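Structures for review follow.
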Structure I
Amino acid sequence: MGGRFYDLGGDSSPAFQPLAHVDNDQERAWAQEWLIDIIVGEGVEMTPQRKRAIWDALNELGADDSPVEQRTITGFTVLVQDPVIKEALHPFTADGAHKKLLDASHDDVSLGSWLAFEMEELMNTPQVVMPVLTYLFHRLEQRFDAKRPSLLVLDEAWLFLDHPAFSAKIREWLKVLRKANVAVWFATQSLADVAQSKIMPTLIEACMTKIFLPNSSARNDEVAKFYRMFGLNDKQLDILASSTPKRDYYLTSPQGNRLFSLGLGPLALAVCGATGKEAQRDAIAIRKTTNSPVQFNEAYLSHLVNKHDQAQASKPESQRTQSPLQWALDFVRSVDSSPAAPSNATVEA
């Protein structure tokens, strides 16, 4: 589908240039607040004089004769007159520990229709979590358009939204996204962690629709108390405890409650349900060797079919089965080799 995957903080992490557009008044105002949050996070007291020093340096950085590629944090520290501010920002400059993330001379992230950002490596460096994610959210907000619905999925979001810089803004941020026609999904594997988060009250108030996964321990007193914090009663806990893992889901909303399953077939599971680290590594490696979504689909399905066939090779011939994805691979190959695909062609996933 032509999506893009970025591993933030990893070996192939994209580089950001947050100050690239400070020649624009709105961007300059945002950049001032962004820099203030970083500097305060480094333990610096923010005074009116320091705010003025930041603003003056941003004005100079965004001057008409200032080359865009020089609008970096390093460039900012050269211009700002306060030595304490210079020192606070040093870790994020060309000579600092986090230079490859936030001090680029151009922005590596291209905003398309499908974007995925891996946060695991980034979360191992707490000092850069807030600066990187606030900038990334700022970029995403610029992309959102009320005329086109968007879906923003935040997996284990409590990890970074529990940061003071986020928790103070999350309520207003959710209002902004709602006006921009953005649906926000917060996903977590641990209700206990969310329940102990500072943003718990805001999430309960803002997220009217909730989807719970099966949990055989849901009736356990220590576990049940967290479900009750999300509004579930004893009957609903019984439903969670008796439903089937990896098949059933329980939805609650002001409009009603329902246990449901998606009924995904082998193809849908192979594409949408391949969330393990090995599957991700395989998909990334294949993507690097292909030049289009069509080529990727064929190579990825071929990889899965080959894995199945290799596993079957050790069985007696009478017990071997064909890969449930063989038909999908054959279909992709036939479409790829055809002059034009029929306009009414459908695929049952």
Structure II
Amino acid sequence: MKQLIAKRSILYQNRMYAPGEALPAADGSVTITLLDEAAEAETVKIASKSLNPAGVTNADIVGGVDVETGAETGIEMVRRIYPKFGLTAGILLAPGWSQDPVVTAALQAKTEGICGVFRAQTYIDISTDKASGGAAVYTEVKAAKEKQGVASAFAAALWPMVAVGSKIYAFSAMLAPLTAYVDASHGDVPYDGPSNKDLRITGTVLHDGTEVLLDQQQANDLLNANGVITAINANGWKAWGNNTAAYPSTTDPKDRFLAVRRFFNWDANNFILTYFQKVDNPANTRLIRSIVDSQNIKGNGYVAKDYVAGYRCEFRSEENPVTDLLNGHLTTHTFLAPYVPAEYIENINEYDTDALEAALTGGDAA
């Protein structure tokens, strides 16, 4: 409740409100003192309009477009971000709803072709409710993921839920801000992922509050290996996992690793935002050279800062046939190699008998 309309004179927060005036209720509640005979009443009736969370359905979240008015609702509103704010969506999520297969499908479908050209990532929670087809134990997560239909390279599948004290949250509600924090820590360049970064949680749980306590091997072998990100307690709670929901069906680095996929999204979106101003300019060599040179200068900066291993942009004749050129269609080709995450760091220990012999004999045989 944001405000309450006074129907009679009311004293509120040391100020008199006349009939018809609105009482502020920024914290969602008000305290009322009546000044006339009603103050002696045993009960007071107050009518208000307030939100009803229980009335929200998956259809409200998915939304759509009204064919009569063109009005957009739900996830369809993502299209409005760029024309309204000049910004592109980075991560789409629906905490508390993304475990619904219908919402899952809508989120995955919306990650590509936003406004016809932009890309985004989505974080999708795998249901922890076994009664509705979810996974109550980690060995069931692979089947639950497949049943829910989480399989896009533009999606990250998350299991289970997380808790802060007694409050239970959808994992996506915590991992998305952690991802944004990691990006901000690196100059808003998404070349690193949230895995093995601190989560501000106190535990991992099912929807009913049942504790889930995974070790690294369980997380690796049954979740990460099947394209699911989770959380483990390793001297503090950490997000754990680098694979998108497309893994293990794909091993292409740009579609397998979350950080690499997000960098590709970000770079593709940046290209459009940067060179939109050049659309409809004369399609001459000066235009082509300016785009290619600008991209390569930018890419050299990425390499120098260790964001990527390599980055180059080319204008290839075989990708620009005369038929395309006559239609005003220019194609540049960017080769980029964001670093993949170091998922395994192994050290081999070997007993050095020569060192022992040298220490005991001074290097001389007995």
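If we compute mean count of other Cβ atoms within 10 Å over residues 14-21 for structures I, II, which one ends up with the highest value?
Largest calculated value belongs to I.
Compare volume of the Cα convex hull per residue in Å³ across structures I, II and report the one with the greatest value.
Sorting by volume of the Cα convex hull per residue in Å³ in descending order puts II first.
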(message) Matching task: 2, 10, 14, 14, 12, 11, 11, 10, 10, 6, 1 is the computed value of P(r) over Cα pairs in 5 Å bins from 0, in percent, for residues 214-325 alone. Pick the structure from I, II.
(response) I
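One of I, II was used to compute helix-only ellipticity at 222 nm (-39500 (n - 2.57) for each DSSP H run of 4 or more, over all residues; to 500), and the result was -14000. Which label is that?
On the way: I: -14000; II: -8000.
That value comes from structure I.
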(message) Starting from the value 3.2: which structure in I, II was distance in nm of label points 7 Å out along Cα→Cβ at positions 318 and 334 calculated from?
(response) I
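Once distance in nm of label points 7 Å out along Cα→Cβ at positions 142 and 158 is calculated for all of I, II, which comes out largest?
On the way: I: 3.3; II: 2.4.
Of structures I, II, the maximum of distance in nm of label points 7 Å out along Cα→Cβ at positions 142 and 158 occurs in I.
FYI, it's all coordinate maths here, none of it is from the lab. Model, not experiment: these values are computed from the prediction. Cβ atoms are built from the backbone, for glycine too; each structure is taken alone.
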